[in-house]
Structure 1
Amino acid sequence: TFNNNGAAVSLNETNIAPTATGAQTTTGWVNSTLNGTLWYTFVAPPSGSVRINSTAINYNGQAAVYSAVNCADFNTFTLVAANDDAIGGTSVAPNFTVCGLTPGTTYYIMYDKFDGTSGNFSLNVSAIVLEGGSALPVTNVCTGAIVDLFTTISGNNTGGVWSSSIAAVNASIQDSMFNTAGLAYQTFNIQYRVTDGCAYDSIVSQVKIFQLSNAGQDGVITACKNEPIDLLAGLNGNTDLNGDWYDPSNVLLPNSQVTTGIFPGQYNYDYISGNGVCPDDTANVVVTVLGNCNWLSVDEMALEEVTVYPNPSTGVIFIESGFTGNFNLVITDINGRTVQTGQNTISAGTNTVNLKEVERGTYFFKLSSENAEKVFRIVIQ
């Protein structure tokens with residue numbers, strides 16, 4: 001606390017009076033008139049930012065900060081910042097922040113009595129040290145989760161603000177709570193920023209959103225004894241392809257390729273898909289093994305000579321057969337409804353099937369003859 005009774009204005013001091021930029025600015029005063037000044041010095045802290053606060057006493061004063069080459073020569077003074085009436089408050093005493101100072105350098109404070117009235121006033125110069133914190137490793141969450149963003153950083157000051165440069169993400173942030181519902185399945189950068197006047201510090205943390213696991217819809221496969229099958233052909237709908245298959249004894253299988261046994265009946269295979277973040281999803285494929293046929297007795301060469309392409313397709317599918325003879329064709333959708341059928345319609349050479357009028361989705365092409373049968377799974381985009 002100081003008293004400015006008897007303070008006057010030195011020769012040529014008015015030459016460096018701050019310009020009239022108005023009250024509650026950091027670049028000047030309400031007017032450029034000096035009524036009686038006192039001078040103080042401070043050394044800039046390592047942060048290069050300080051707060052100059054006189055509001056402990058509501059005295060009508062005004063302050064300015066200068067750098068100087070020679071403190072005895074006002075011609076060498078350069079205005080750095082000035083304030084008349086507290087920033088962000090109601091006090092007529094100055095309260096403002098100054099940033100960009102050179103650490104270790106001496107700066108000069110001019111304190112002037114606004115209307116010439118002398119009295120006690122306060123002056124406090126404090127270093128501003130802000131810490132946005134440190135980002136933790138990427139936070140993985142399942143879509144729809146609500147994340148407290150403060151769990152993604154450490155060592156931070158409180159009172160900061162979270163934000164994103166992406167409008168949809170920014171709208172999903174309330175205080176520190178981040179609602180991931182409806183956002184893309186990707187990694188988002190989210191900034192935490194603590195501010196004190198002109199000074200700030202920030203940190204960017206990352207949140208990665210994962211899609212719900214999808215094992216597809218339950219399905220069935222009908223096969224002969226000793227028939228090699230692909231269990232994926234039994235799944236309906238869109239399916240994640242990174243899952244695991246388990247046989248009827250709940251033993252993990254190396255892949256989706258299995259061979260039916262010699263005993264007729266129904267066998268349940270489970271497909272479990274997971275990404276390590278969202279809950280696992282499970283689908284079931286029931287394999288019905290017929291007792292009236294044995295794969296080892298069919299003409300396997302006929303099946304090996306048939307290819308179906310492209311897959312996925314935009315609607316036109318080609319069936320290439322290098323086998324002399326005709327095949328029957330039955331096309332069904334994922335709900336088992338017949339889309340197209342034909343007896344002896346697939347012959348040697350290239351055959352064309354047009355499905356441009358059907359809805360997008362998964363379809364099953366069953367090719368069969370008296371001695372062979374095979375199902376192809378085709379996706380129409």
Structure 2
Amino acid sequence: MLMFVQEWKTEPDITKAVDIYRHQLLKAAESEEDLTIKLNMGHSPEDRERAILQFYKAPNINWARNLTVVLQGDAALGDGVKRFFFSQTISKLQFGFELNIEGPGKTLFFLGEEDHQVPSTSKILLDSGLYVVAGRMIGHSILHGGPGLSSLSPSVFSSLIGQDEEHVCLQDCPDMDLREIIQELDGDDDLSQSQTSKMNDLCLSWDLPFVNTENRRWLAEKVLVHAVLGRRREQLRQLRRGLKDSGLMPLLKERPDALNIIFPQASKIFVTPEMILDRIVWPSDSDTESDDGLDISTKCSVTAYLREYIESGTSDELLELLKFWVGWAVLPQHLYVKVKKVSMPTAVTCFETLKIPGHYLSYREFKMDLAAAVSTTDSGFGLV
């Protein structure tokens with residue numbers, strides 16, 4: 001076991017190192033009872049979100065245990081359901097829950113620009129321990145090969161692993177009023193009486209010295225660091241605790257570069273048509289069992305429509321297609337295509353298989369149906 005542990009510590013490829021580490025934890029939990037979560041697909045999105053949050057609030061759980069996801073009201077089973085579950089969970093964490101925890105509108109755990117997001121300063125989320133829940137969600141997804149949480153600011157990474165604070169940048173501050181104050185402090189123009197009064201009120205509330213001509217740039221840096229990290233220390237502490245509960249903290253302490261896997265930059269999550277096309281296993285003329293006896297010309301025509309759809313798709317569109325196809329926006333080794341006598345495109349995510357009908361006579365009709373099928377991913381499992 002010691003040799004195996006050392007392997008993830010010394011493996012130069014961080015993606016491989018993370019895989020070695022998570023497989024170690026999964027193997028150690030093989031003999032334990034499965035974790036099970038049941039989601040009723042007939043319930044409202046808010047009720048399903050409430051069930052997910054309640055699931056991750058459970059204390060003293062070994063999150064490396066095998067997970068069974070039951071979608072009540074949906075016949076789907078297997079690994080594809082787990083992929084759907086993790087994809088939906090991380091998406092909710094990324095873009096907001098429908099639950100009105102703080103009032104009308106979505107409940108956002110993270111705020112800010114792309115690749116500069118930081119935890120919300122919401123007292124309700126903090127007092128409810130929901131950043132511990134968020135850490136468990138992220139760690140649980142990573143342990144089972146799922147997506148990480150993208151778009152987090154690198155300035156919070158060092159805080160998560162207990163190291164000294166890194167330099168923060170202005171884009172890390174989601175509060176535009178505070179940004180304006182910081183820019184004024186860091187500027188060369190003389191401060192007006194009203195500007196000075198506003199800054200001194202802020203400094204007083206944050207236990208910082210009043211502004212003067214000598215300390216204004218030093219103060220700009222202190223205000224920025226406090227605005228981004230100081231006001232969020234408890235949120236980050238809870239997030240760190242949740243990651244620890246999931247079993248990821250030993251990995252992060254030994255391999256801080258793993259943060260780039262767990263919290264990837266959104267700007268670097270890019271899917272190209274070539275990335276998908278290179279992994280597709282297309283139907284062949286000899287594949288009689290899977291194609292319902294459709295002739296080769298029909299298969300060639302319909303698969304050409306799929307190729308055109310992929311080649312003309314944007315990165316965001318291809319990510320959505322991938323989620324429909326396999327259950328999450330993570331490329332598997334192979335993507336399978338079957339041409340079938342069915343009414344609409346369907347996905348068997350457990351087997352990374354996309355089933356497309358053979359009745360299409362035009363690309364326009366094919367594109368409309370596939371886009372409609374892909375759009376069901378967020379509201380249902382996608383297996384229709």
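Only the coordinates and a few stated rules stand behind these numbers; no lab work does. Values in this document were obtained by computation on a predicted structure and should not be read as measured data. Cβ atoms are built from the backbone, for glycine too; each structure is taken alone.
Which one of 1, 2 has mean count of other Cβ atoms within 10 Å over residues 181-188, as calculated from the coordinates, equal to 16.1?
2
As an exercise: helix-only ellipticity at 222 nm (-39500 (n - 2.57) for each DSSP H run of 4 or more, over all residues; to 500), calculated from one structure in 1, 2, equals -500. Which structure is it?
Only structure 1 yields this read-out.
Just checking, which of 1, 2 has the largest value of distance in nm of label points 7 Å out along Cα→Cβ at positions 237 and 325?
Biggest value here belongs to 2.
Can you tell which of 1, 2 yields 1, 5, 9, 10, 9, 9, 8, 7, 7, 6, 6, 5, 4, 3, 2, 2, 2, 1, 1, 1, 1, 1, 0 when P(r) over Cα pairs in 5 Å bins from 0, in percent, for residues 109-332 alone is derived from it?
1
Say we calculate mean projected area of the Cα convex hull in nm², for residues 205-372 alone for every structure; which of 1, 2 gives the highest result?
2
When you work out percent of Cα pairs over 36 Å apart for each of the structures 1, 2, which one comes out largest?
1
Out of 1, 2, choose the structure whose coordinates give relative contact order in percent (Cα under 8 Å, 6 or more apart) equal to 11 when calculated.
1
Ranked on distance in nm of label points 7 Å out along Cα→Cβ at positions 69 and 349, which label among 1, 2 comes first with the largest value?
Biggest value here belongs to 1.
If Rg and Dmax of the Cα atoms in Å, for residues 149-228 alone computes to 13.6, 43, which of 1, 2 did it come from?
Among 1, 2, the structure yielding 13.6, 43 for Rg and Dmax of the Cα atoms in Å, for residues 149-228 alone is 2.
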